[in-house]
1. On mean count of other Cβ atoms within 10 Å over residues 50-57, which of the structures labelled P, Q is highest?
2. So helix-only ellipticity at 222 nm (-39500 (n - 2.57) for each DSSP H run of 4 or more, over all residues; to 500), computed for just one structure, reads -11500; which one of P, Q is that?
3. Suppose you compute FRET efficiency 1/(1 + (r/R0)^6) of positions 2 and 66 (r between Cβ atoms, R0 = 35 Å, to 0.05) for every structure in P, Q: which one lands on 0.55?
4. By the measure relative contact order in percent (Cα under 8 Å, 6 or more apart), tell me the structure among P, Q with the highest figure.
5. Work out which structure the value 1.3 belongs to, where distance in nm of label points 7 Å out along Cα→Cβ at positions 130 and 146 was derived from one of P, Q.
6. Given a value of 5.5 for distance in nm of label points 7 Å out along Cα→Cβ at positions 82 and 138, calculated from one of P, Q, which structure does it belong to?
7. Using Rg and Dmax of the Cα atoms in Å as the calculated read-out, with 36.3, 97 as its value, let me know the right label among P, Q.
8. Out of P, Q, which has the highest value for percent of Cα pairs over 18 Å apart, for residues 34-121 alone?
Structure P
Amino acid sequence: MDEVRLLVLKLRRLLRSRGRSIDDTEDLIQEAFLRLQVYCRDKDVAQTEAFLVRTALNLSIDQHRRATVAAVVPGALDRLQLIDPSPSPDVVCAAQERLQHMRLGLANLSPRQREVFLLNRVEGYSFVQIAQQLRLSMSMVEKHAAKAILAMTNWMEEH
């Protein structure tokens, strides 16, 4: 009988360490012993303690899963306040105005400055790649890029 008491104490500690309440722990231990008894009707159990520990843990996991699923409250979705992650209309309008302003600034650049600026800033090409693609010297690409950046910075700040 002492072996059974020690086994019950071990199961209690195990289940309590897994966050089970005292009442749940007692219910799980009782259910594990019941399952052991039913299982032993047809088959032999070589390691009774291992069988009880595994059964109690599995029952605990199952109980936790059922509680998690049961936590879904019908109609709770209706009470939730949903937040739209898209920008507000005034933010969209301001962004469109800045974009239009930038297009006007790009139109004021020379064709070569605009081409170098767009290849570098929009397309992500390096100055070396731009020089090869446009068949320009590296210093000319740097010169066009510098003038374009200065002109665009001034344009965006002024207007």
Structure Q
Amino acid sequence: MKQRIVISGLGGQGVLTLTRILAEAADAAGHEVITSETHGMAQRGGAVISTVKVGPFRGPLVAAGEADVGLFLVAENLPVHGHYLKPGGIAFVNGPAGAGRASVDATALAARAGSPRSVNLVLLGFAAGRGGLFSGPAGFEAAIRAYTPARFLEKNLQAFSAGVEAAR
């Protein structure tokens, strides 16, 4: 198993939380995993990008044109970070449908699940439900359970499940 993943969003959207959950799921599945993050203007709502490499890689960075998967928490970041995707790579986008991407209104689904800030988990559920990641939904659900504080767990699982359901 080798997969390069780019996660792109805005400060405060949970890019780093999503990175951690992906890493936890990969580790629990017995895969080697390396992560990297760039905060940028995260504190002011600016673009944030992180990468996850699952498999036997030597370094954490993903070069332009190498990512197998992109998780875009806002559609506006696709022009900013979309160049990391390789030809044939898949972009999972919170936003409108378009060429070469699988889209879902993760913002609306997170709100309906009672957790408007859980757009990241809805998008993760959507990508896992579509089979675009190294693990299926069960592996990510276990990582969410392990990583999430008890007071947020039920809402986070509902948001994740909403994404999985939207993928069907």
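No lab work stands behind these numbers, since they all come straight from the coordinates. Predicted, not measured: the structure shown is a model, and the values here were computed from it. Cβ atoms are built from the backbone, for glycine too; each structure is taken alone.
1. Details: P: 17.1; Q: 20.9.
Across P, Q, mean count of other Cβ atoms within 10 Å over residues 50-57 peaks for Q.
2. On the way: P: -24500; Q: -11500.
This figure was derived from Q.
3. Values: P: 0.55; Q: 1.00.
Computed on structure P.
4. Values: P: 16; Q: 22.
Structure Q gives the largest value of relative contact order in percent (Cα under 8 Å, 6 or more apart) among P, Q.
5. Numbers: P: 1.3; Q: 2.6.
Here the read-out was taken from P.
6. Values: P: 5.5; Q: 3.6.
Comparing all candidates, it corresponds to P.
7. Values: P: 36.3, 97; Q: 14.2, 41.
Going label by label, the one that fits is P.
8. Checked P, Q; max of percent of Cα pairs over 18 Å apart, for residues 34-121 alone sits with P.
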